[in-house]
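Next up, some structures in structure tokens.
Since every read-out is calculated from the coordinates, none of them should be taken as a lab result. Keep in mind the model is a prediction, meaning the values are calculated, not measured. Cβ atoms are built from the backbone, for glycine too; each structure is taken alone.
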Structure P
Amino acid sequence: MGGDHGPSVVVPGVAQAVAGLSGVRFLLHGDEALLNAELAKSPAARAVCEVRHTDKSIAMDEKPAQAMRRGKGSSLWNAVEAIREGEAAACVSAGNTGALMAISKLILRMGANLERPAIVASWPTLRGVSAVLDVGANVESDADQLVEFAIMGAAFHHAVHGSERPTVGLLNVGSEDQKGHEEVREAHAILKDANLEFDYRGFVEGTDIAKGTVDVVVTDGFTGNVALKTAEGLARFFSNEIKTTLTSGPLAMLGALIASGALKKMRRRLDPGRVNGGPLLGLNGIVVKSHGGADALGFASAIRVAVDLARSDFSAEIDRNLKRLTKTAPPAAQADADESKAEGASGAEGQGVSE
């Protein structure tokens, strides 16, 4: 029921997703009348969907704390709860980001030895698609959390984008070891010495994201969210500028007609909907956040991300790397890390960056 469009995008998104998937069924949580009205228009979706009625939903502008207090029984709450109860392998939502994060963490809890969830974005690059995280779950992240993000991001890229041994970089203001704040330098030192199932390449800069210098770019949620929104804004700017230029006169329109095939290809490449779907990594379950303004194509993309993760050994790969990391950590450092995690678990929830 969330997002800018609700069932009018979710149901057609399901219909588009099932065209390329086999053996997948869906539980649609929300207003039965509205959902059934959309399903009546789509036999492909109706054949694979079961509606779970609730007339309760969480508003897009509702605060996470308020959503947790009054959210039980809402469409978002019920969708996440279906994972815990074993009725679903994954949840996809275009709803309130902060509420989804808070409710998912409350219901599913964090995976073993993981401190905080992170939202990962699939980012089109010159070399294919990179994973960038965190892009909105945590305003600040310490060195241990950045290392966890690297482990989770590598497992995600392997599962969804098929890399055999993902390359990983830490986003920084320069490539030299002395650059950046203390947390990123400390994370760099840990990753450099660890024997993990990915190829750590050191620091990368902002320009390296679009180049595709590495498969996985790791940063805190504040920086990642700003970078993501800046890139989305630039993509829209260039798209509008190209459209304005190619419709500015008869000769320009003739040129656009001649180059229409190439222009359509470029438009598809720049379409954020084709890489929509940001998983909340680190939870005991798969939860994928779709952009609130996504169309049916974008929502179908988020569904495919959820299915790819559900069919992979994503969680097992994270566990293996965490165990390797623990073995390589000095005893004193491991004791400090365990104490830090214990304090974090007993403290307040981390601040989130809303969509």
Structure Q
Amino acid sequence: MVSRIVTYLLLPFGYVYASVAWLRRRLFTMLGLRKPASVFTIAVGNLTVGGTGKTPMTVFLANQLHKNTAILSRGYGRKTTGFREVAVSDNAVTCGDEPLEMKLALETTPVFVCENRHEGIRRLLETHSNIDSVILDDAFQHLPLMAHRYVLLCDYKNPFYKDFPMPAGRLREFRCTAKNAHALVVTKCPENMSTAEAEAMRKDLGKYQVPVFFSTYQNAEPKNMAGEALTAHQPCMVVSGLARNDAFQQWARAHYSITHTLAYRDHQTYTESDFAHWEHLLKENPDLSIITTRKDFMRMQPVPGFLKNRIFITHTIPKFLFQEEDLFLRILLGKN
């Protein structure tokens, strides 16, 4: 009840915030300030702040496209600025945790960071002239570059059509902005989602007149740096700094024997004091292992020695429901 009252008290500020975002988008369009890139671009984004699964979807798309594909991100959370190609030897400080995660997941796919997407594409083509398509991570609100295709993600448990603009809710823009997408993907759905439930959500999303798809996000089997898999009977501690720590913890509890959970803020930069705390817990519990995400692992570099064989890393893999993956890809590639 109290949270609902606070939401309604903050609504006027939310409408002001979203109105400014709407006006900015409108002016960019009316003044012709939105320019397409010289290569085919697909932008992955959302209307809410974090937690919809942009990184796994970007990796999925890169795996589906041909070899002449690159990824361009702004590199949120990095301490550097400007254009930079991400190397496997980089760390979260130099390029951001998500670009580094994507690079490690797609070693043969060039990954770049640059706040200015037009500049980033121009620079990457100077050194990789064979690139003919670029996936833009978290670029739905990047207005100077008009992508050829937009993929808008919607969290199953927190759909944007039930949310409010910040600070009353988590929306970056008004809900109606969804009509600018070419495909809308409801992410993190239950694997056994019924057709009836999917159709009900399609009806709710129908007002935006965008093709709607549904995907479930599966976690890969956790493995340590030696490639050893985590066994179900091992007692574990969950360490995560995500927009939705609760969802990751729930998955871990469903599959492994969890004794401790340590939740940090999204994009948490892990420090020596964090490592010391984990080491203390591991010494108190000699059989204890740590489960974390690949995104979190990027922010633990360099890995302390005591963690090398006792930390197990998982990552998320999108899987489309109702056998609609091919249709989704045809729409994005302009074949439908």
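Below are the figures for this structure:
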read-out	value
Answer label among P, Q for the case where helix-only ellipticity at 222 nm (-39500 (n - 2.57) for each DSSP H run of 4 or more, over all residues; to 500), calculated from the coordinates, equals -16000	P
Identity of the structure behind 0.05 (criterion: FRET efficiency 1/(1 + (r/R0)^6) of positions 184 and 280 (r between Cβ atoms, R0 = 25 Å, to 0.05), calculated), options P, Q	Q
Which entry (P, Q) yields the derived value 1.8 for distance in nm of label points 7 Å out along Cα→Cβ at positions 88 and 136	P
Origin of the derived value 16.6 (mean count of other Cβ atoms within 10 Å over residues 32-39; candidates P, Q)	P
Identity of the structure behind 0.91 (criterion: Rg/Rh (Cα atoms, Kirkwood Rh), for residues 40-151 alone, calculated), options P, Q	Q
Identity of the structure behind 24 (criterion: relative contact order in percent (Cα under 8 Å, 6 or more apart), calculated), options P, Q	P
Source structure (of P, Q) for Rg and Dmax of the Cα atoms in Å, for residues 24-215 alone, computed value 19.8, 61	P
